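Take a look at the structures listed below.
Just so you know, all these numbers are worked out from the coordinates, no wet-lab data involved. Remember, predicted model here, so these are calculated numbers, not experimental data. Cβ atoms are built from the backbone, for glycine too; each structure is taken alone.
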Structure P
Amino acid sequence: MRTFLAVVFTCLCAAANAADTYSIDPNHTHATFSFLHLGFSTFKGKIPAQSGTIVLDRERKTGSVDVVFNVEGIATGVPEFDDHLRGKDFFQVDQHPTATFKSTKVAFRNDEPSTVTGNLTIKGISKPVTLQVTSFNCGQHPMEKVPACGANGSTTIKRSDFGLNYALPLVRDDIGLEIEVEAMRK
């Protein structure tokens with residue numbers, strides 16, 4: 001009986017420790033947005049990550065993603081447009097300096113995440129979104145010498161859902177969103 005209990009306890013401890021927790025690398029994690037500008041060209045910009053955590057349990061096929069984005073750091077390559085995006089017509093960073101994505105479900109295909117469903121919050125408005133995982137890779141970080149994972153997830157959102165209504169319908173409501181993440185195990 002003692003041997004059986006020891007085996008059960010060992011299995012439970014191993015299962016409890018099967019999930020790995022990774023810290024977001026803010027230097028290599030960001031949200032890239034794209035939209036059709038006045039019907040002529042696709043315009044892109046980035047919002048850098050500030051912090052975040054990924055929990056991944058590949059055995060149980062579960063996980064979670066929690067990322068805070070620094071909207072004040074928005075960058076399109078056009079400084080005047082960046083200032084406009086930070087202002088009252090768009091993100092109002094004086095009142096809402098960050099945006100967040102917090103997962104509610106991570107679905108797996110085989111041993112890898114395939115979709116991440118969660119709540120995207122911009123300007124204090126939360127809406128459910130599902131990111132299609134387009135790239136996923138884990139391994140030893142070549143410089144830090146610790147386990148690391150990277151992933152890309154993409155979706156399309158309506159900016160009007162988040163109170164970003166300026167220049168509608170001249171500038172389309174549909175915004176392509178890709179979240180690129182790099183994280184190292186804690």
Structure Q
Amino acid sequence: MEDFADVEAYLEASQQWPGEIAAIRPLLLSCGLDEEIKWGKPCYCHNDANVVLVQEFSDHLALMFFKGVLLDDPEGVLHAQGPNTHGPKRMRFTSTEDVEASADTITAYVREAIAHEEAGTELPERPEEELAAELAERLASDDELSEAFENLTPGRQREYNLHISAAKRSDTRERRVDKVVPRILDGKGLRDR
């Protein structure tokens with residue numbers, strides 16, 4: 001991850017979406033957000049609380065709201081990042097015209113996100129997820145594996161469960177459990193090296 005001194009330096013280095021970022025930036029700043037670089041990306045904060053992050057992908061630019069799940073979305077433009085995320089949601093853009101057409105929506109959503117920060121609104125509890133039967137059975141029959149699984153972060157536990165439960169057939173789920181047991185025992189997540 002490249003470390004940039006500020007958002008200006010980030011924009012100078014951006015090759016994929018510099019025009020779109022340049023179009024979003026004044027909208028965010030006009031809402032009174034402070035900008036800095038976090039995780040190698042432009043991050044916009046209110047009273048030291050992260051509000052939105054600009055993320056460049058190969059096929060789109062995303063404006064990620066850290067607590068997007070709290071926002072009303074009358075325009076239907078917020079998308080979950082994936083099955084393993086709880087709070088963040090993204091708006092996606094593929095052109096400067098997309099950004100310009102969404103300027104009022106961006107501003108309204110940012111102002112709502114700021115209001116949630118000022119009110120101290122907490123994210124709702126993540127709903128309990130049921131473990132895949134094959135994983136639950138293996139954990140119940142192997143104390144060492146069960147302890148290793150419990151020592152993983154909740155995100156790593158969810159990632160394993162999602163990976164295993166995504167298989168349609170029980171025998172495939174069993175094979176997936178067999179394959180990940182050594183990683184769990186080593187304290188690693190599914191995608192850790």
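Could you figure out which one of P, Q the value 23 for relative contact order in percent (Cα under 8 Å, 6 or more apart) was computed from? Please list the in-between numbers first.
Details: P: 23; Q: 15.
Going through each structure in turn, the value belongs to P.
If helix-only ellipticity at 222 nm (-39500 (n - 2.57) for each DSSP H run of 4 or more, over all residues; to 500) computes to -14000, which of P, Q did it come from? Walk me through the intermediate numbers first.
On the way: P: -4000; Q: -14000.
This value belongs to structure Q.
Given a value of 3.0 for distance in nm of label points 7 Å out along Cα→Cβ at positions 51 and 171, calculated from one of P, Q, which structure does it belong to? Spell out each step's value before the answer.
On the way: P: 3.0; Q: 5.6.
Traced to structure P.
Comparing distance in nm of label points 7 Å out along Cα→Cβ at positions 35 and 147 across P, Q, which structure shows the greatest value? Walk me through the intermediate numbers first.
On the way: P: 4.0; Q: 5.1.
Answer by largest value of distance in nm of label points 7 Å out along Cα→Cβ at positions 35 and 147: Q.
In terms of volume of the Cα convex hull per residue in Å³, which of structures P, Q is highest?
Working: P: 138; Q: 152.
Greatest value across P, Q: structure Q.
Tell me which of P, Q gives 19.5 when you compute mean count of other Cβ atoms within 10 Å over residues 115-122.
Details: P: 19.5; Q: 12.4.
Here the read-out was taken from P.
Given 0.55 as the derived value for FRET efficiency 1/(1 + (r/R0)^6) of positions 19 and 155 (r between Cβ atoms, R0 = 35 Å, to 0.05), which of the supplied structures P, Q does it correspond to? Intermediate results must be reported in sequence, preceding the final value.
Working: P: 0.90; Q: 0.55.
Going label by label, the one that fits is Q.
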